[in-house]
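Listed next: structures, encoded as structure tokens.
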Structure P
Amino acid sequence: MAEISVLIGAWQSLPLAVGVTGIGIVLGVAYLLRAMQHGFFAGGEVEQISHSGSPAPPLPPISWPEKVGAGLLLLTTVVIGLFPRLLLDYIVPSVQPLVSAWKQGGGS
């Protein structure tokens, strides 16, 4: 969803770039969904092959440290997605001088 905020903000100054980027995002999402559908929900049995050509041993179940790590990443992603201001308060002050210089004609 962060992409939509950037595209909305850039619409007035770069409408063509926003249109091309929006189409690229839609195509990327379509490819991702198709790849996930094929990888996770394809019919039939899929056999894993190791580099030696013999069947690979089955993977062990996910451990608690792996679950905790994945949970922390997921939680952080959701929190920043819902409350982007948590990061923007740190980002905007450092970007503001660049934007001011660009608006005054200092950047091309």
Structure Q
Amino acid sequence: MTTKTTPVYDRRLAERQAQFCGVFSSPIRLQIMLLLGERELTVGEIAEILDYAMPLVSQHLRLMRDKGCLGSRKDGKNVYYFVQNTKFLEAIRLVREGMSERED
């Protein structure tokens, strides 16, 4: 049995989680996460693959990095982005699976 002192009922944690999940409320950010789940890429590569303008992609990458979803590393003049924690990617995939099951 859970009580109101368990993390399930922790209001501050729930608020932080809801705020964090807002990062994934944008289709472009979901696309970026799934793409970076395959391999590290630069902003230019992401923009080209997803067919978005580089400034738009850059803006989303910055937000996602600031929230802790993505990490980055510099290699010469290039900055490569990667998924910081694969559990975030797993959550996105689980939601997609649940949606697919619901549609069947």
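Since every read-out is calculated from the coordinates, none of them should be taken as a lab result. Remember, it's a predicted structure, so these values are computed and weren't measured experimentally. Cβ atoms are built from the backbone, for glycine too; each structure is taken alone.
Using the calculated result -18000 for helix-only ellipticity at 222 nm (-39500 (n - 2.57) for each DSSP H run of 4 or more, over all residues; to 500), pick out the matching structure from P, Q.
Q
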>> With distance in nm of label points 7 Å out along Cα→Cβ at positions 12 and 92 as the yardstick, tell me which of P, Q scores highest.
In response: Q
>> To test your reading of the models, identify which of P, Q gives 8.8 for mean projected area of the Cα convex hull in nm² when calculated.
In response: Q
>> Going by distance in nm of label points 7 Å out along Cα→Cβ at positions 20 and 36, which of structures P, Q comes out largest?
In response: P
> Any idea which of P, Q comes out highest on FRET efficiency 1/(1 + (r/R0)^6) of positions 28 and 60 (r between Cβ atoms, R0 = 35 Å, to 0.05)?
Replying inline: Q
> If we compute distance in nm of label points 7 Å out along Cα→Cβ at positions 52 and 84 for structures P, Q, which one ends up with the highest value?
Replying inline: P
